[in-house]
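Input: structures, listed below.
Values quoted throughout were computed directly from the atomic coordinates according to the rules given, and no laboratory measurement underlies them. Model, not experiment: these values are computed from the prediction. Cβ atoms are built from the backbone, for glycine too; each structure is taken alone.
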Structure I
Amino acid sequence: MRYFIIAGEASGDLHASHLMRGLKDKDPEASFCFFGGELMLEQGGTLLKHYKEMAFMGFFTVLMNLGQIRKNFKLAQEELLKFNPDVLILVDYPGFNLRMAKFAKEHGIKTFYYISPKIWAWKPGRVKWVKNWVDELFTIFPFEKDFYDKHDYKIRYVGNPTVDELAVRPNKEQTFHSFVVENGLSDSPIVALLAGSRRQEIKLILPTLTKVAALFPEYQFVIAGAPSLSIHLYEENMPGQKIPILFGKTYELLQQSRGAVVASGTATLETAVINVPQVVCYIIELGRFTSLLRKIFLKIQWISLVNLVMNKEIVKEFFQENCKPKSIAEELKRILEDGSYREEMLQNYSLMLAKLGPPGCADRAAGEMVALLKNH
């Protein structure tokens, strides 16, 4: 069968590549045409547009790149009709992909959505778009089923790709000694700093995390560097401190850490799956204005995926004006040194893992997709 896939970010490229591998396993005749990246290209098919030319985030960035965005839409629409697939598979990236779902519906093309757009957080009104334009929705968080149930829309929960990634991560058996020697670190206990993967995130949050690190001289703090960012960006945003930075070793770093301070996002889930106690913090542009908008528009109680999956506070969250060095340091001290507090968090992590289910998310999604198409 013929699959047209659209992934507009690095994470989408990763998840779509695993899905493509599963589709090839279930459908030996599978052929692909896609918007994505190198990981998808490794699975075969035709890459039409790289996600690096699509990943525009933030109001002003989108405004400045409207011309390119329109070109991307036009290309996607033209190539979709030309390829005439058995199904259009959309991977997250809702601003672009929901509009493509509408276009596909208008032209009689079956549409599957893999990894639900996070309309449950900001824009629940868009659920009607999903119901009208998406034939099947494959989700990766168990709480999404409850959300869509309320709107009378049946979805398919297939598990979580983070569980898959971490089940096969490299160096799972590496010792602490081997890790610190390999990376030129001391033998002091480690606290991992995960400050995000985008330039603006680093600029906004790393100076705060640097001040936290200065309050714990008995620990060594190590930054998990995002491969897409330069070392200079990190160095420019840690005034008065020199904190080691490791690129491409986030999982290994977490595995050897006593605790972590994590910018909200998938990293909070990764940290929990690796079983590392954490403090979650998040700062975005526009300061207090953003906090006001959050109160008005955000439809969820928490910002970290760990708390969202469990539907209660498992890890402490510090957002915007509450994200202060003193507050973060107090919570970090608890997770590092209070044994019963640590143990309670780790026990909740185990309950969260049970909710997420076993590895095999992409394979399960691929199997259900192929079965649906064959039985159509």
Structure II
Amino acid sequence: MNLFIYGAYGYTGELITRLAAKRGHFPFLGGRDKEKLRKLAHELQLHYVAFPLEDADTLNRVLSEFDIVINCAGPFSKTAAPLVEACLSNKVHYLDITGEIGVFEWIAAKDAEARETNIVLMPGVGFDVVPTDCLAAFLKNQLPDATHLELAFYGVQAMSRGTALTALENIHRGGAIRDNGKIRKVPAAYDTRYIPFAPGKEMLAVTIPWGDVSTAWHSTRIPNIRVYSVVSEKALQLMKTSRYLGWLLKAPPVQRQLRTRVNRLVTGPSAEQRASGKSYIWGEVRNAAGDVVTARMQTPEGYQLTAMTAVLAAETLNRVRIPAGYHTPSSAFGPDFILEAKGVKREMPQHSEAV
């Protein structure tokens, strides 16, 4: 597999790089920091090149040698555009692990260019959004005339530094849902509900601007979509308070102070947490007649799963011919793609067996 990984030494990028090497691949590594790249590449006996994405000449020269790129460098609102444009220019398939709605929508708008260039653009090949996207597509198959989709998850115990910085960058923006086919901005903590992740186990969850607000529509064409995450009562109140502090939270001095704290304090889940952790996904669709179908999923810990699905996506794209253009994971590989990741179980509540 002729693979280039940019942002290879970041928390998630390193997990993906190590898993790719463990599975017998020899990815070429890239990123800004030469010393961090050198250290990781030397340990894994891989080649590397250090350069900033603003260096368009180097970026195009490097990408011209590869077939597939995995972008692991966030925030993707800054890194996706130069890498996608370079992939279009050099006919290279593009994958990333973003969860940013704006990035998904911007890349989706490049569909025609990708088809003309004969490449695949597939953002979101990590925890956001592979399990939820595949569950959405699975539910759509069960109820083809569904008009409403709700997804929820819990089990994310700790963030990586990159995820935290991206969340910080968008903290003042509030929430988002899809309403009658259009993405609509809503206040933070716009809606709450109790999610039945297991029989007799309902948990408080709140709407968040998760990537499926964009991607699940492209996968299913269900016009009304909300995504929920489990929160504590205290966190819920803080989210509601943030509605009135957006002007302050986006102020440069406040952002600088918060970024400093994130860089100092946030390290991401430990190896033990990744190995033992689980994530739980729930989904529900309903149609105009009031018919309802639900399904649940259990997966490995989110960062662990991200490494697995990112490498699986690259391997599958390398092996199987996918129609050119913009894709979500389920539109490219089908709703059962997530089941290829070890440790994933999917079930429908009315059935005891996994499906």
Structure III
Amino acid sequence: MAKIDAFFKLMNDQGASDLHLVAGQPPALRIMGDIERVKYKVLDTDELKAMLYEIAPEDKVKTFEETGDVDFGYEIPGLARYRANFFMQRNGAAAVFREIPATILTAEQLGLPPVIPRLASLPRGLVVVTGPTGSGKSTTLAAIIDVANHSRKDHIITVEDPVEFVHESKTCIVNHREIGLHTKSFSAALRGALREDPDIILVGEMRDLETISLAIEAASTGHLVFGTLHTSSAAKTVDRIIEVFPAGEQSQIRSTLSDGLRAIVAQVLFKRIDKRGRCAALEILIANPAVRNLIREAKTYQIPSMIQTGKKYGMQLLDDAIMEMCKKRMISPEEAYSKANDKSKFRSLLKTPPADFTEA
């Protein structure tokens, strides 16, 4: 057993989502969204490197030494998988490990709206799940892929950096590809995927122009593509995708995206106050003909009002979802206010509304 495995066991026992190991500081865990210090000595960089290098593949250690940061996956059989990131900082080495549960939770267990698992049955198109880092995007996507894996007879390819949730093939064939281990880049894997007879492609991160372009192309040529972005709303997601392209290509991309887009799910994670755990508030945009027309005509500022009038399609605004959880006393008014898009709706729920300098 590697020395660091004791921290992973502690992480599991405490219900932590992340482990932080930083030279010059004691270890810390992120528990229910908050950083909590572990009662342990301050780590020096040589000791920490020895601990980290014990579990890292040789090529990853080499990359880390050359570049100053590296990502990879680590698994403890019977416990969990971990997404690891090593990086250099002022006092030496540091690492963050995100726990990826061994069990894939269903949409029902996650409390996701009924429209979310239905996305797994789409024949083709692009579905984007967005939100800040650590908002549960991978967990939501894993639940959708799990539905497809049990209900369709298709070929699913996932391209991730690193592989997170592992899906055993059920009625589908599932192939997981890891950047740096099985393929050079997201774009290289996507180009290859188009020749690998896929029905569903999961792109771990749509991080650059080429990857986004290939994802849209794959969605427009008869494949169902799931991808992630770090945006805060459905409208901003559309803008982000289009703005990646040079100005001269944006009109064409608007047209292509409007035809290929099927749904955008933007989510934010909250600490629960009714019981231990966390819950996600979701903004859901379903690309019906009216939404497609707004995208084509560069009227994305009208998307929020379109979501409000599209409840029969399963659409909902993020702030409405947050307000609903607040009324059910699942989350605190203070956290609801801090993470809402339109904070004015939530000020009346606070005992002492703050003077919000961002709105001055």
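Data table
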read-out	value
Structure (I, II, III) behind the derived value 16 of relative contact order in percent (Cα under 8 Å, 6 or more apart)	I
Test item: helix-only ellipticity at 222 nm (-39500 (n - 2.57) for each DSSP H run of 4 or more, over all residues; to 500) calculated as -9500, pick one of I, II, III	III
For 0.30 (FRET efficiency 1/(1 + (r/R0)^6) of positions 69 and 205 (r between Cβ atoms, R0 = 30 Å, to 0.05), calculated) the corresponding structure among I, II, III	II
